[in-house]
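A short reminder: the numbers here are calculations on the coordinates, not readings from a lab. Keep in mind the model is a prediction, meaning the values are calculated, not measured. Cβ atoms are built from the backbone, for glycine too; each structure is taken alone.
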Structure 1
Amino acid sequence: MSDQEPAPFTLSRELDLHTFLPKDIPSVVEEYLLEARRLGFKHVRIVHGKGIGFQREAVRKVLSVTPFVTEYEDDSGNRGATWATLKA
């Protein structure tokens with residue numbers, strides 16, 4: 001593998017945002033949703049953490065304007081993650 005090739009990566013139905021900078025959250029979520037939809041995922045879980053709610057609101061803002069997201073809600077009893085439903 002050359003230095004310029006991306007490392008192999010398998011996308012899962014869960015995205016954990018803890019390793020990303022807050023300023024990168026909207027673009028990371030947008031790209032993740034596009035790829036998840038391309039792969040045919042119907043439901044995805046986005047882990048944003050509880051904290052003061054900044055990342056949660058950033059995630060919800062992206063979800064609210066993404067045309068192929070049909071609904072989203074808190075992970076049952078866990079305000080640190082959000083489930084989103086995607087249409088094909």
Structure 2
Amino acid sequence: MIVLEYILLAGVIGCAIAAPLCRRLLASVIVYITMALLMAVLWALLQSPDLAITEAAVGAGVTGILFLLTLKRIHALRDRSDA
């Protein structure tokens with residue numbers, strides 16, 4: 001079990017380093033959402049379900065949707081029909 005925690009921790013650290021280094025905004029948002037989901041799993045493994053649910057709902061869910069809607073609003077995301 002401890003090996004899984006270390007793997008997840010390495011994934012979180014990797015995402016934290018990769019997010020600001022991404023050149024595309026969409027890639028940064030996807031990396032951020034991935035990092036939030038990994039954190040939610042880590043909180044669950046650390047037997048803190050209240051933090052795990054909050055991280056999954058707010059960190060990955062609501063914040064991810066808001067980031068994606070913002071990218072759509074500023075026209076950083078385009079529909080395939082627009083191209």
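A few remarks follow.
- Calculated for structures 1, 2, relative contact order in percent (Cα under 8 Å, 6 or more apart) is largest in 1.
- Label whose coordinates, when Rg and Dmax of the Cα atoms in Å, for residues 20-67 alone is calculated, return 10.8, 32 (choices 1, 2): 1
- Percent of Cα pairs over 21 Å apart derived as 28 - corresponding label from 1, 2: 1
- Origin of the value 3.1, where distance in nm of label points 7 Å out along Cα→Cβ at positions 28 and 52 was derived from one of 1, 2: 2
- Structure from which -22500 was derived, helix-only ellipticity at 222 nm (-39500 (n - 2.57) for each DSSP H run of 4 or more, over all residues; to 500), options 1, 2: 2
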